[in-house]
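No lab work stands behind these numbers, since they all come straight from the coordinates. Source: prediction; values computed, not measured. Cβ atoms are built from the backbone, for glycine too; each structure is taken alone.
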Structure I
Amino acid sequence: MTRPDPLPPPSDKEAYVHAIFSDIAPRYDFLNSLLSLRFDRRWRKAAARMARVSKGSAILDICCGTGELAFALSDAAGGGPVIASDFVQEMLVLGREKAARRNCPQAFIPVLANALSLPFPDGSFDAVTVAFGIRNVSDIAGGLAEMARVAKPGGRVVVLDFTQPRSRLFRSLYYFYFRRILPRVGNTISKNRDAAYSYLPASVLAFPDVEGFAALMRSTSLTNVRYRTLTLGIVAVHVGEKAA
């Protein structure tokens with residue numbers, strides 16, 4: 001599915017994203033760490049703290065990839081279980097293997113599921129989270145609505161994703177890295193024929209800014225929506241609550 005334009009049309013996005021992440025799964029963790037200069041772990045820990053989970057919390061992490069946020073959430077919940085869903089089987093296999101190596105199988109309970117049709121009843125979870133995944137859903141508002149649907153009344157929806165730095169000087173330096181260096185390094189190391197790491201910056205630049213995404217969360221009936229930016233505004237953690 002090689003494509004000169006790194007952003008597919010909405011009708012093709014789901015199949016395109018599935019193909020990309022199936023292909024890069026074996027090198028996904030290594031590249032996340034390398035290309036983020038290892039900040040990705042700090043970002044996920046910050047998101048887990050903002051989810052305010054504790055022992056006994058029912059937790060769902062969607063678009064979970066290989067489980068890094070799920071592990072952070074389990075740690076924050078005193079080693080409690082985390083349901084981890086993704087629509088890419090290869091990612092779930094790697095996450096389950098990682099959980100076995102870490103001797104914490106409860107921290108990554110895999111469920112093969114599409115973010116737009118989660119197989120859980122309404123009001124099932126105290127916290128529903130996603131890290132660097134909502135941007136890849138073919139219907140972002142629909143994905144947020146599903147997250148809100150399965151959250152308990154008063155439960156939290158937490159979204160960690162890239163955003164666009166506000167500082168003009170830093171933004172120009174960041175964009176140079178993000179547009180020129182990151183795609184070249186990522187595509188070379190991942191050996192991805194579909195240019196997955198060209199899709200990444202293109203998808204971020206097409207993503208709403210922090211205020212725009214906060215407004216989108218409010219439009220899906222989430223309340224008390226707020227956000228925190230991290231690392232000079234490279235990423236943001238948005239939090240909303242389901243009305244009680």
Structure II
Amino acid sequence: MLTGWKLALGVTLVLASVVVYSAQLIIFGRTGDTFYYMLQDLAFVPVQALLVTLVLDQLFKRREKMALRQKMNMVIGAFFSEAGTRLLKSFSSFDAGAGEINGRLRLGAEWTAKDFISARSAVQAHGFGVDTQRGDLPALKGFLHDRRPFLLGLLENPNLLEHDSFTELLWAVFHLTEELGLREDLNALAGTDREHLANDIKRAYALLISEWLMYNAHLKESYPYMYSLVVRTNPFDPKAAVEFLD
């Protein structure tokens with residue numbers, strides 16, 4: 001139902017059309033021609049309406065998609081701020097081959113889209129030799145336990161339905177949280193149990209690095225000031241320092 005300014009605009013446009021056609025009839029007095037061209041114009045109205053509808057529909061969909069992507073990147077940013085970056089550092093401590101991959105993940109201000117693609121390829125080729133005895137499992141368990149409400153809140157976000165890779169990452173991290181939480185003594189695990197947990201860590205770790213690279217590629221392009229902070233707090237760079245040094 002038309003109300004307020006929409007109704008006023010509609011009435012104004014109709015009256016303007018009536019005034020113009022009336023002026024044409026008064027000035028030229030060619031009633032037949034006036035109604036002929038009026039009907040001719042009306043014949044094209046459905047086609048014009050179709051074209052306008054299709055164009056507007058595409059514009060609205062594109063705007064909706066961009067808005068959704070923006071919201072999702074904000075959610076991903078919150079995840080890395082609250083948990084992701086710390087998890088990267090923790091997972092890395094379990095990886096026997098961390099030294100091989102860490103060098104490929106030391107982001108730089110000069111990185112381009114090709115650098116991010118190259119880094120993702122290196123991650124996919126990495127073996128991830130996770131050994132649960134290399135890192136601190138109880139500390140990882142405690143950290144994930146503290147972040148459990150936060151992770152549950154992210155999983156409830158309806159926007160995640162549009163981001164499969166991040167959803168898969170959250171499920172992997174949440175599954176690891178559950179696995180660790182159900183074990184009383186992480187220092188007295190059987191070999192097969194350690195292997196099972198190693199696979200859970202490996203799954204979450206690989207997905208986490210991949211998502212981290214995609215998110216940082218987005219920051220590099222759209223929010224360079226935020227990307228600068230990521231570079232200065234890079235968990236894979238032992239020389240990273242948040243302060244600007246002379």
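Sorting I, II by mean count of other Cβ atoms within 10 Å over residues 53-60 from high to low puts I first, with the largest value. If relative contact order in percent (Cα under 8 Å, 6 or more apart) is calculated from each of I, II, which structure is the one that comes out at 20? Here the read-out was taken from I.
Structures I, II were compared on FRET efficiency 1/(1 + (r/R0)^6) of positions 29 and 109 (r between Cβ atoms, R0 = 30 Å, to 0.05), and the highest value belongs to I.
In this comparison of I, II, the computed figure 22.7 for Kirkwood radius over Cα pairs in Å is attributed to II.
Identify the structure, out of I, II, from whose coordinates helix-only ellipticity at 222 nm (-39500 (n - 2.57) for each DSSP H run of 4 or more, over all residues; to 500) was calculated to give -13000.
Of the structures listed, the value fits I.
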